[in-house]
Structure I
Amino acid sequence: MAKALQTGNAARNGIHAALLAKKGFTADQTILEAPLGLADALCLEGECDWDALTKDLGKFFYMEQLPTIKRFPTCSPAHRPIEGILELKRKYSFTAEDVESIECDWHLRSLCRTDPQEAIAAPNSMPFLLALALLENKVVIEHFTDEKVRDPVIRSVMNKARHVANIRKPGQPEIPDRIAVKLKNGAVHTIEVAERKTLKKGEEIHAKYLRCATLALSRERAERLEDWVGRLETLPDLAQLMTCMTGNDLKKRRD
């Protein structure tokens, strides 16, 4: 739970800080570099590389770029192994029952939940994600449930996963993910995936939005919300947007 909470807290604190500043709240203007400031708290004395820390400060903002939209609802390092498994299945037409073992890098720094017990750990569990791809031929948000994580069939396929670290080859700027599937008939199929695919086409993004939004909203409300967000600048009152998302009549509550 803490992983999602950290992101939410950061967003909330940013909004809170902006609202406080708008109301005239002040603080130390040199909080980063001052004695007992953030740099002193995080760096040993004299070790902060200020040139690196301040490079392009105020010149480049990540939020100005279009956001990267994930193909799968998982931790990003899992995407290339998932893509590899799905491609091997398409190419060689094997089933989960045909598989004796699957080998790939589990990216344990990000995907450390090797034995998840609840849905919230599933996006960070490479064995679970590989099993899901093998059994379902897709990895979608509907599959992330406690029941699915504890499903004996999923568990049996998870046991076929083996961790084999990626190794950089001479001259390679980046290490691709290597996925190897050994079948019970002795055949071994391998693939290297160097690039993580993201959703860029409008219809792909629309489909993912509806898949996620309709977990909480009716399709009619989800489509209305999408339309309003698309013309946000023209809405006379954001209350209607919030009501559409939550179902609460914010105007009445405010009055």
Structure II
Amino acid sequence: MAGVEGRPAVDGLFDVAGKRVLVAGSANGLGRVLVEAFAARGAHCLVADLDEQGARTVAQGLPGTGHGGCFVDVTDTDACAEAVARSVRDGGLDVLINSAGRLHLAPALDLEQADFESVLRINTTGSFLLARAAAHAMQAARRGRIITIASASSRVANANYAAYATSKGALVQLTRILALEWAPHNITVNAIGPAMTLTPMTERYLDDPQLKAHALSCIPLGRFGEARDIVGMALLLAAPAGEFITGQTIYVDGGRTLR
């Protein structure tokens, strides 16, 4: 089915088949769900994680071909560069998804400086370092999509979220700046902002009945997010349908940011 004026037909708007996709933080949790979704739709995926063996195991279990697993520490410039170089050696880099992150909740008066700085280093500095490494490769190819996982916490204030919310608020502005700078190279940069989502990272906090009840009461649709809720938006931003979207943080949050 032919498209209009050289653009993909409707059937191809969400086609990611054949794309080379690097997903950081994808040995488990949200990242794993994302990498599995892209692989199921024909993308060639590089699973990157601090847990290198876990990344390789996930890669081996993905449907389709052209997958691999590797180590990445998003806070380390050289490790980010090597993960990107690995993707390029494997055939290129069309899409970067950075789902690596750290959640640490504590009252501000009790929050250790080391924990505050660690959360910012992983969630914000890490996003910058990996995106910058990817952009160098994408600039040479004159195309690319960069997608980062932000949070509804970038828009709303919650007690005990001083470190996490600050890191995600900074990430939203970073997304805008990188999108502006890299648009001339045909690189789009966007973020997805979930509400509280059921992942291994959040499980230990949701074991607290009071915290769980409060978090749930803030979501108008009446349930926590699930990793599968993020898949559609990630596919949109990576596919032809998302080619004119850049600099945005799109909240997939059950209405959390309405309150």
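When mean count of other Cβ atoms within 10 Å over residues 109-116 is computed for each of I, II, the one that comes out at 11.2 is II.
Taking 0.80 as the value of FRET efficiency 1/(1 + (r/R0)^6) of positions 53 and 229 (r between Cβ atoms, R0 = 35 Å, to 0.05) derived from one of the structures shown (I, II), identify that structure. Source structure for this number: II.
Source structure of the calculated read-out (FRET efficiency 1/(1 + (r/R0)^6) of positions 45 and 181 (r between Cβ atoms, R0 = 41 Å, to 0.05), 0.95) within I, II: II. Looking at distance in nm of label points 7 Å out along Cα→Cβ at positions 21 and 101 for structures I, II, the greatest value goes to I. Comparison across structures I, II (criterion: distance in nm of label points 7 Å out along Cα→Cβ at positions 149 and 173) gives the highest value for I.
Taking mean count of other Cβ atoms within 10 Å over residues 77-84 from the coordinates of each of I, II, which one would give 23.5? Among I, II, the structure yielding 23.5 for mean count of other Cβ atoms within 10 Å over residues 77-84 is I. Assign the value 23.2, 72, calculated as Rg and Dmax of the Cα atoms in Å, to the correct structure from I, II. Label of the source structure: I.
Computed from the coordinates by the stated procedures, all read-outs in this text should not be read as laboratory data. Model, not experiment: these values are computed from the prediction. Cβ atoms are built from the backbone, for glycine too; each structure is taken alone.
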